[in-house]
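Take a look at the structures listed below.
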Structure I
Amino acid sequence: MGIGWSEGVVKRGMTVQRFPDITATNAARIFGLYPKKGVISPGSDADLVFIDPSIRKTLSREDFQVADYSPWEGWEVSGWPVTTILRGRVIADHGKLLGSTSDGRWLPRKIDGAVLARPISEGR
């Protein structure tokens with residue numbers, strides 16, 4: 001999310017209104033999870049990520065849950081996630097994990113037929 005914010009909104013001028021479409025809504029639609037996921041609306045899961053746009057940092061391996069390497073190490077970002085809420089409960093706050101692996105829920109999904117029916121364009 002922080003890399004997407006930095007590269008999309010900060011560096012390339014994506015609107016703040018478009019950012020949730022790119023990071024949540026479109027994926028939820030593609031995988032048939034919308035409107036349970038990907039939108040802030042009554043009846044939808046209250047899954048939210050709050051980004052502090054004032055954070056400027058160089059990413060390190062510790063910023064990711066990886067054992068030995070991340071291709072994002074050394075990447076400069078402007079804006080970084082500070083709080084994550086899963087179904088209305090804070091599970092991560094300022095780099096501290098407050099949730100557990102049992103917090104997740106399996107959601108059956110299937111790729112939207114409209115996505116599968118689209119032609120594959122060359123060069124993409």
Structure II
Amino acid sequence: MRKLGFDEIQHANFLMLNFTPDVKNTNTPTRFTEVAKRGADLDLNSAEVSIVREVAASRHTTLDPTLSIFEDMFLTRAGEIPRGFQPIAKRLPPQVRRGLFSSGLTPPAGMDQQYRKSFAKMVS
């Protein structure tokens with residue numbers, strides 16, 4: 001990682017996408033939805049993941065996973081205020097507060113728990 005000239009990785013979804021090589025187009029919402037659908041199934045003890053972890057640690061690579069964004073996306077459903085905003089939502093201007101109710105991804109039927117498990121895997 002540092003060998004390639006960078007010392008920080010941002011956004012946990014891109015880190016997780018390294019383990020789904022068939023996802024080629026990462027400049028569309030698939031960079032979120034595919035991680036939400038498949039992240040729960042990622043084996044964090046696999047050889048692939050262990051190598052990335054070891055290289056990052058040995059090169060002192062900083063990880064900035066921006067987990068609050070993915071918490072909102074993977075756990076918040078339409079009509080809910082994201083957890084991170086709940087303590088302050090009542091103090092926000094009405095138009096900002098209204099916008100909070102539309103955050104989050106809508107999982108396909110039967111995938112709600114998978115999305116939740118995928119976020120838990122990101123945090124792991």
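Supply the structure label, taken from I, II, corresponding to distance in nm of label points 7 Å out along Cα→Cβ at positions 52 and 108 with the calculated value 4.2. Answer for the origin of the read-out: I.
Source structure of the calculated read-out (mean count of other Cβ atoms within 10 Å over residues 20-27, 15.6) within I, II: I. A value of -1500 was derived for helix-only ellipticity at 222 nm (-39500 (n - 2.57) for each DSSP H run of 4 or more, over all residues; to 500); which structure in I, II was it taken from? Matching structure: I.
Once relative contact order in percent (Cα under 8 Å, 6 or more apart) is computed for every structure in I, II, the highest value turns out to be that of II. Using mean count of other Cβ atoms within 10 Å over residues 68-75 as the calculated read-out, with 11.8 as its value, let me know the right label among I, II. Source structure: I.
Every read-out reported here was derived from the displayed coordinates using simple, explicitly stated rules and does not represent laboratory data. Predicted model only: the values in this text are computed from it and were never measured. Cβ atoms are built from the backbone, for glycine too; each structure is taken alone.
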